[in-house]
Structure P
Amino acid sequence: MRDIFKNGTSLLFRKQTGILSAAFVIMATYSLSYIVGLFKSRLLISHFFGTAAAQLDVYYAALVIPDTIFQLLVIGSLSAAFIPAFTRYLKENEPTAWKMAAATMNLVLVVFMVICSVVFLLATPLARLIAPGFSPVQIVMMSNLLRIMLGAQLFFSVSGFLTGVIQSHQRFLIPAMAPVAYNLGIIGGILFLSPMWGIYGPAAGMVIGAILHMAVQLPLAYKLGFRFMPIFNLKLPGVKEVAKLMPPRALALGIDQIEQFVAVTLASMLSAGSLSLLNVARLVYTIPTLLFGSTIGQAALPTLSQLSAQKNPELFRQTLSNAFHQVAFLAMPVSVLLIVLRIPIIRIVFGASTFPWPATLLAGKTLGVLAISASFYATMQLIIRGFYALHDTKTPLFVGLAAAIFDAVLSVIGVWVLNLGIVGIALALTATAILETSVLSVLLYKRISSTGYFGEIVIPLVKMVSISLVTGFGLWLPMRLLDQFIFDTTRTLPLIALTLITSIFGMTVYMGLSYLFKVEQLGAFINLIKRVRQWRQIISPPTTEPLIIPAPDQN
């Protein structure tokens, strides 16, 4: 028992050298985080959506600005610039790598605090600019919430760099657990602070959660060698590189955030609760992205960066291709499931009693539209990281700019011309995700192409799409039969039973057809499941794994 506890503890600090195994570690912890996040969202809905739907709209609107600042400065510097550069310097000169990490973090923190100070002072005019449809009372509330949320982003900034340091060492479990701690902080704010502070309770919980997010990662980062050093030397090796690569990535993320601002601006002019319903649908729609696109993308970036630095284009192409197909294979059936089971999922996740039936239908319709592009959005997370590993941040920037303009125009047409409300915003987001992913895929293909590569990419995708369409019918038919003749879906337990049985039937169809049509990714997925079942080996000391995704088992 002592050995099991010891090995189980060491699992927290273990290095994951294979992309698929690393992705599974992230996926498992992200799943836990997502479940906790859904519980958090359900608490928010149950506490505020009824009589305080307008306040909940303000909460979601206020979150956009601090989230954008964090995306621009921290995520922008980490994914495109810091991790690739830091990974390379760790192998070449470790002391220099640690100095470069400290100097980069200090630089970003200074810029972050300056921008946050300006936003803090201009919170009210910014709120009026972003949400012109809000009442004066809502504007005041949004300004106060914005100032509170800025405090959370400060701790997130430090924590973000700890994540980059840890992931550069190919350890993914602790960073993936940090969001669980963050969501627990918000839940605590809802349960214990909202009775006294109302909508300010979850905002204060965000600050607590951000502190926990940082605290969870500090011990491992310290163990790996990270130390805070008061260095502000832009001439240090690596810092110049990060400073050069960061602006295009930051701009690209800023452009991506335009759709968030457009959605808030348009939704603020609709009926109370519209922005909340849109966020509900988007929360569920991102399941394939969070579980598959972001996880495999995060796990692949350090390896792709190494292969790019080693000037090994063939291995780079093979690794990226395998990861791309694995994301598509896992994301497509989930996207189909979200389309077919959109109403039961909304009712289960957010409660039939909490949501009135018209709100449930609207959220379900919005989710169905968004889910059409869910697998596209998931694969885009990996494709963009492929560009970053090649030290190309400009291509995603220009494509993202065109996509943002496209989304803004379509959103305005959908809401103001076609009068589709939040469904019009969802249609714009879906069309934009499909177009942007397709363009980026073609451009990346041209960068790493070789003889026969087009067929290597497209033929498996055609199989997956065809199988997914058949799976959709396999989901819809039993759902209709069970709904009409077996279960009383006005009650929660029968609704859960219908969803589970239908999902199992549909996934069985998907796996069966994948085997019948010899979809190679099924073999890799089955091998991974077999490894997970061998729990004794999982808690035992690690063995060396292959650097890239292993070739799937054809048998």
Structure Q
Amino acid sequence: MRASQFFVATLKEAPSDAEIVSHKLMLRAGLIRRLAGGIYTWMPMGLRVLRKVENVVREEMDRAGAIELLMPAVQPFELWEESGRGPKYGPELLRFKDRHQREFVIGPTHEEVITDVVRREVKSYRQLPRHFYQIQTKFRDEIRPRFGVMRGREFLMKDGYSFHTCYADLEREYRNMYETYTRIFTRLGLKFRAVAADTGAIGGTGSHEFHVLADSGEDAIAFCPASGYAANVELAEAVAPSGVGAGGTATMEKKATPGKTKCEDVAAFLGLPLTQTVKAIAVMAEKAGGSEFVLLLLRGDHDLNEIKAQKVIGEFRFARDDEIIAALGCKAGYIGAVGFAGRVVADRSVAVMSDCVCGANEEGYHLTGVNFGRDLPQPGTVADIRNVVAGDPSPDGAGVLELCRGIEVGHIFQLRTKYAEALKCTFLDEQGKDHVMEMGCYGIGVSRIVGAAIEQSHDVRGIIFPAGIAPFAVAVVPMNFAKSETVRAAATALHAELLAAGIDAILDDRDERPGSMFADWELIGIPHRVVVGERGLKEGKLEYKGRSDSEATMVATGEMSAFLKQKLCG
């Protein structure tokens, strides 16, 4: 490929609305262009990257025994009603009516569609197991799309679905996909970690997320360096403290804390450790016929884990000011469980505390020396409802936890029978008896991987793509291509030699200054650059520079192709 025949569209500055590094660099490098909020055109340079990611994913999925198909992006809403997911999915599900007033959706995922396909086509145990996958555009109507392709509304995804006669076979395929995803992200040249995760809106029993490690990641990951334990903070267990409360000796007192509504401020004002304070979070838990006011208690230095809390009390929302006042006679910031006769859920760490500090349910006041069993009843429910923190014991008992940030690029689920049962996807066994199929679901954010790779690897000059997904592996940059016959002949010959050797190279034959050409290829993230100049040719040498190299290396002209092959294989 010659640069003059391609489309190089770099920018000196990123648009003002670009927020994170990957968004800025993808726009500057000409990989994408914005059409509307969260909707982007993949430009020729970006599309080459996207296709390379896609090809690795496809090769490994095929190798793992999955079969590719392509399902419609437009789905009848009645399928979503049949599964029971339509009303629950929320406004992210883009719905519309056709000219006949029939309701459809733009698919954010395809569990319903693939289950409909299989229930029509697969009838016998002899036809199972099956694993179908596709690489297709999805649409989720994000309320606030941001970060470019990292959280767009339209995106490219690989979604796969497996169907089985029994749970044991589903577990086998789940392990197969775990290993397949590990190969995919390794081949893509990414630093990643697989972590145990919550199943979220997709549902099912077990799941793992695959995260590209990056300081800018939206997700917090807890891991133990001394073992293989790793989990999303949403799921990571905060191990119960050993023993029980020692039993306090202090007398409960009400103390003025004017304007102090945060545990940190209360502790500082009273001259006490933050770990001695208890924060009360008021929520409204859903229940048949209405909702229930519930107090969640956490140690002052801990944060609520909403997913864990939801598993304990069911769906909930945070209580409004008027609801808090009605239940406790005081606004948030000074509330506590002393004197409250309703439902109380305490985190494990709170249950073993003594001589605590908590809100007095009176504005401007807190209580000190509070103890369970004396000043208030023991909590009705004690559970793990907090986020883990660095230094917590690892749930596997092998050491302590550390935290890092990650960008989720893959997720595998054991769906079990959730969708198959709802859509009556069954098979006949050897005795002709009907059974509901077991299902698995396996997703990879193909377009998101591009942004994640950039977040993980870049510098002040631009993108540093892993060789396997860079738009071109090598940029051949001749000096005075139009004016020097010697340079033109040597550069053209090298470019042809590289292509013949299977090396994806681009020849920059544009009429640009050397500095501009160098800056473009560094911005775009091409891993290897070869400069062809008259001075070097006279010495029988070409200049090589890797994208992350601080200095260039001179290589004999006749050895450059072999030199690059070795670099690319390494």
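When helix-only ellipticity at 222 nm (-39500 (n - 2.57) for each DSSP H run of 4 or more, over all residues; to 500) is computed across structures P, Q, the figure -26500 traces back to P.
Here the criterion is distance in nm of label points 7 Å out along Cα→Cβ at positions 40 and 464, and among P, Q the highest value is seen for P.
In this comparison of P, Q, the computed figure 15.7 for mean projected area of the Cα convex hull in nm², for residues 128-343 alone is attributed to P.
Between structures P, Q, the calculation of Rg/Rh (Cα atoms, Kirkwood Rh) yields its largest number for Q. Computing mean count of other Cβ atoms within 10 Å over residues 232-239 across structures P, Q gives 15.4 for structure P.
No value in this document is a laboratory result; all are computed from the given coordinates. The structure displayed is predicted, hence computed values, not measured ones. Cβ atoms are built from the backbone, for glycine too; each structure is taken alone.
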